[in-house]
1. The value 41 for percent of Cα pairs over 19 Å apart, for residues 78-149 alone was derived from one model only; which of P, Q is it?
2. If you rank structures P, Q by mean count of other Cβ atoms within 10 Å over residues 70-77, which sits at the top with the largest value?
3. For mean count of other Cβ atoms within 10 Å over residues 110-117, the calculated result is 15.1, so let me know which of P, Q that is.
Structure P
Amino acid sequence: MPFQSNQFMARYLTGIQSSGIPHLGNILGAIEPAIRFSRNTENDSLFFIADYHSLTTIKSAEQRIHNVRSVAATWIAFGFDYNKNILFRQSDVKEVLELTWVLSCFTPFPMLANAHSFKDKSDKLSDVNAGLFTYPVLMAADILLYDSEFVPVGKDQIQHIEIARDIASTFNNTYQKEVLTLPQPAVQAEAMTVPGTDGAKMSKSYGNYIDIYLEEKALRKVIMSIKTDSTPLEEPKNTEGDTTFKIYSLVASAEETSKLAELYTGGNFGFGHAKQMLFEKIMEKFGDARERYAELMSKPEELDAILKIGADKARKIAVDVLARVKPLVGF
């Protein structure tokens, strides 16, 4: 399991970014581990696509709608069981905005000013919108609205859980009632780092990502663009530090990786040959997911219906939580 927790029969909440089509790094480093975790029948898992959060940077309605569907299609194509778990679009549960306003009135200004999401951009305040500043409150509402007990996060995201806990504690203490569930971070084990085509961590921001859904010719072109050193064809090559070999080792079996290592050290084997093997392995490994993704994206109404079903399930929890909160503040 990718999370360091021995808790069972607990509710886990995971927020999924909707910043674009998930790339190979997202799939290997986050999506597949989370799907494996969600198959544990002893966990109650809610997964939401954070489209309200994306409004801080993305203003295009068309892009946001496409991104949400692309993310949902990827999770489903890779085997996420949306019947057993709850998969929904954040904006389909309007109660999250109502709770955000209530919680914002219990959130001290300095807490938001010290949040990483704001401090990282505070050197140029003209580029900071109010949504970015209050981002942690919306995130706290995401967590607290569903009585979430555990939130899987990386070490760099623990602050978000601490803020949610602080806000919930303030609210509970104000009314002397345990109204809101205090969440715990389920700290992810060391996350897999997937190198991009330039050797740095794969990221949309760097433009070095591999989109596995590209048409075959375009996908092969991206893989062939992976940076390598200038070792001549006939000479042995070092696997350590080689980006093509590293990516191959993440998608292939141990036996296949060992065979590629032998080809590297044996000489008379070029980087172009290695890239071709990587291309073929990606096409083989993700062939079914590519087909399922294309099928889902061609039927947006089916994706929207799946997300609506998840939202209806999530909303039942949200309504109950708000019913505990609103009377206390006089609504």
Structure Q
Amino acid sequence: MSRILTGIQSTNIPHLGNILGAMLPAIEMSKDEKHQCLFFIADLHSITTIKDAEFRKNSTYAVAAAWLALGFDVNKNLLYRQSDVPEVCELTWYLNCFTPFPMLANAHSFKDKSDRLSDVNAGLFTYPVLMAADILLYDSNIVPVGKDQIQHLEITRDIATKFNNAYGETFVVPEVKVDEQVMIVPGTDGQKMSKSYNNFVNIFLPEKELKKSVMGIITDAKTLEEPKDPGACTIFKIYQLLANSTQLEEMKKNYLAGNFGYGHAKTALFQLIMEKFNHARSEYNRLMNDKSDLDHELKKGEEKARIIATDVLSRVRGKLGFSS
């Protein structure tokens, strides 16, 4: 059985882009009996940018609730908070001592901000090492990533290989799984949906707020009567990611025929989101309104994760000459 690991930072409630582009494909992959999936909430990573403790805590719960509401099976797999497994911090220190400075200086997580060094904290600089510890601590075989994370996975592989060469086989060197067909979900302004752009659709909002968000999607100035190009419309681009073939064909005909306004299209998209995520919205709200179930599931995940982590860390400590 292959062990697959992935993490999502606790920087806010997962939006529609996160859900369609990463979470639902990961959940589908976790249903394969040949895989055991470890999905963790990267709250230690998020502290590099999120300093508000209450916001980060609530975001952690929101990410956990979203995973569960969307159907992640925690009986077969593991869901846990990164910070609940402190062994990752000890392993990070050991790995730091095997990571060359130039490797981190060339990491894009640092280089992207290197012209504003006053904004760079040490946690951001060593971010790839904590990421390596997240992966290596659990003997992960496969790590699915987007193209922007390939470099960090290569750093993980380099560190693991360097350690193994020095001390003998200790770490599983993970394989990188890049999905070339990652779904790009447009935001309300037509750019890629992102928290950074504040153009996201939060499907877990109360109904009136969600409708207001969808109705705020930016369009061109075509009148109600004019035919419209579905391929150039943000509303249609989002709709087609959610609709079945019949719904999609009908929407396309409406666009091309005219006498179908963008207000109609937005209403159709809103109704489709409500229909598609009705159960997930209900379950998410239940979990967030009474977090005892979330705490219970995260505790179970922590206990399972620590069994693996303790074994790997003991192996590492033994190779380094520390008592294990």
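1. Matching structure: Q.
2. Answer by largest value of mean count of other Cβ atoms within 10 Å over residues 70-77: P.
3. Working: P: 15.1; Q: 11.8.
The structure behind it is P.
Computed from the coordinates by the stated procedures, all read-outs in this text should not be read as laboratory data. None of the values given here were measured: they were computed from a predicted structure. Cβ atoms are built from the backbone, for glycine too; each structure is taken alone.
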